[in-house]
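What follows is calculated from the coordinates using simple rules that are stated; it is not laboratory data. What you see is a predicted model, and the numbers here were worked out from it, not measured in a lab. Cβ atoms are built from the backbone, for glycine too; each structure is taken alone.
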Structure I
Amino acid sequence: MQQPLQSREVDMLRKLNDLIEAALRITGGILFTAFVITVLFQVISRNFISMSFVWTDEIAMFCFIWSVFIGAATGYRKGLHYVVEIIPEQYVRANKLLKLLALLLGFPLIWVLTTSGWDYAQLGWRRYSFSLGYPLFYQNVVVPISGLVMILFTIEIAICSIRELWADTLVRKKASK
C-alpha cells in the first residue's frame, strides 16, 4: 500500500519552508532589534536631550508590525499559537485527528487574513506616513505575506499529519493480522 504523498515532495516542501522560516527569523530578529533601538533612541532623546523626533514613531511602528506578523507566521509552524488539550496524551491517534481538524478549521481564518490583508494593504497606496512620506502599503503588506507563509506551513503540517495517520493505520492493520 502506497502512502498518500511521496516523501520527495514532502521533503522539498519542508526544505522550502525551512528556508522561509530561517529568512523570517533573521528578518524578524533584525526588525525587532531595530524596533527596540528606535524606541530607546526616542526615550533618550525626549528625556535627556529634550528633543522629539517624529520619524522614530513611524520607524518603530513599521518594525513592530513587521516583527509581530513575521513572528506569528514562524510561531504558527511550531504550533505555538493555540494548543487545547482535550484528550490525554496517551490517545495519540485521537490527538493526531484533532490536530488535523484544527488545521482544517484554521485554514479559512488564514485565508481571510491573507485576502483581507491584501485588500487592506492595497488601501495603503493612497495613504502615506506623516513624517517619512512612504506609502503605508509597505507597512501593511506584511499581513498577506504572513498569511501566504502560514498557508504554506499549513499544507506541510497537514500532509505530515495525514502521513502519520496513514502510517498508524498500516501498523494497526499489520498488527491485527
Structure II
Amino acid sequence: MWCFLGSECLLFGALISTYILYRGRSITGPNPKQIYDIPYTSISSFVLLMSSLTMVLALASIQRGDYRRLRIWLLATALLGSSFIAGQVYEFTSFIRKGLTIKTNLFGSSFFVLTGFHGVHVTLGIVMLLSLWNLSLRGRLTKERSEVVEIAGLYWHFVDLVWIVIFTVIYLIPSPTHPGVLHTLPGP
C-alpha cells in the first residue's frame, strides 16, 4: 500500500506542479478570481475532512469487534465523500456556466485535470468503502481482518491530505499576475 501511495504522491505532485505553472498565464478569461466561490468550496472541503474522522471511528469499531458501528461509520464516510463529490459537480457546472471549461485556457485545463483526478480518487474510495460496508453486512469483515479497513483508511486519509494541498494551492494562494494576461472577461 505504501508503494501505491508513493506513486500517487508523484502523480498528484506532477498535477499540482502543472497547475502552479499554468495558473495566471492564460491570455483569455475567465481567471481564478472571476469564478472561485471560496466559502462554498471551504464548506465542501470541511465535509471531506470530517470524513477522515468517521473513517477513524470505523477502524476503531472493527478493532473492538463492534460491527454495527463499523457499518454506521463506513456508510457515514461514504456519504460524506459523496457529498464532497456532489459539491465538486456543482462547482464544475458553475464554472462551465461562467465560461471556464477544460478547453477554455491553460488555467481551465490544469484546474479540471487536477480536481478531476482527485474526484476520481475520491469516487474510487467511496466504492471501496461501500464494498467494505457490504462485506460487513454479510459477516465477511471480521475483527481478524481489520487490516482491510486500515488499508482503506490509509487510502482515504491520503485522498483527504491531497485535497488539503490542492485546496491550499488552488483557492488560498493567490494567482500570480503576469504581463499580458487578461484579467477580465472580454466584452461583447
Structure III
Amino acid sequence: MCCAGFLFGGTSGILKGTTPLLFATAASIQTFALGTTFWACRSTIIQTTLSGKQLPSDLLKASSIAGGLSGGLIAAITRGRRNVLPATLMWSLFGGIGQLAYNGYASGSAARQNRPPEDFWTRMAKQSWFPLKALSNEEYAEMLREKMLKVDVEIALLDDRIAAMGKQQQEETAIIEASKPESSP
C-alpha cells in the first residue's frame, strides 16, 4: 500500500511540476496510514461484532464502516476538520464497493470450485471466438479415419497413374522396337 502511494505521489509530483520526492513521500505516508487504519478498524469490527460465520453482507457493512472511520480520521489529521465529512463519505463508498467487488469475485470462485478443474487450453478451446476446438477421443478417431481414407484414395490414384505410365512406357518401347530396321548378319 505504501509503495502504491509512493508511486502515485511521485507521478503526481512529476505531472504538477513540483518536487516529486516530497509528493511521493507524503502520499506514501498517507496511504500507509489509511491502509493500516482501515485494516485495524475492519478487523476490530469483524472480531467484536461478528461471531461464527461471516456473511458477505456483514463483511460489506464492516468494510464500509471501517472505510468511513479511517478516511475521516486520516482526513482530520492531514487535511483539517473541513474535509472530514467528504472523506468519510468517499472512503465509506470505496470500502463498500471494494468489499462488494470482492464478494462477487469470491462467489464466482466458489461456483468455479464445484466444477472439475480445467487447464488453460481447454478453457480457451471452449470459447466461441477461439480458432481451435477441443475434440473428444471419438471425434479425433473419426477425423483420423477420414484422413486415412483420403490418403488411401490418393495412393489408389497414384497407383493408377503409375500403372498407366508403365503401360504407356511399354507401348512406346514396343513402337521403338518395331520401328528399328532389322539388321541381318
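Rg and Dmax of the Cα atoms in Å, for residues 85-124 alone was computed and gave 10.0, 29; which structure, I, II, III, did it come from?
Considering all the candidates, the number was obtained from II.
Have a look at I, II, III and say which one yields 39 for relative contact order in percent (Cα under 8 Å, 6 or more apart), as calculated. Mind showing how you got there, number by number?
Details: I: 28; II: 39; III: 12.
Clearly, the read-out refers to II.
Match the computed value 82, 27, 10 of semi-axes √(5λ) of the Cα gyration tensor in Å to one of the structures I, II, III, and report its label.
On the way: I: 43, 17, 14; II: 38, 16, 12; III: 82, 27, 10.
Considering all the candidates, the number was obtained from III.
Looking just at FRET efficiency 1/(1 + (r/R0)^6) of positions 13 and 45 (r between Cβ atoms, R0 = 30 Å, to 0.05), which of the labels I, II, III belongs to the structure with the highest value? Show your work: numbers first, answer last.
On the way: I: 0.05; II: 0.90; III: 0.30.
The structure with the largest value is II.
Just checking, which of I, II, III has the largest value of mean count of other Cβ atoms within 10 Å over residues 53-60? Working shown, then result.
Numbers: I: 16.6; II: 20.0; III: 12.9.
When mean count of other Cβ atoms within 10 Å over residues 53-60 is computed for each of I, II, III, structure II gives the biggest number.
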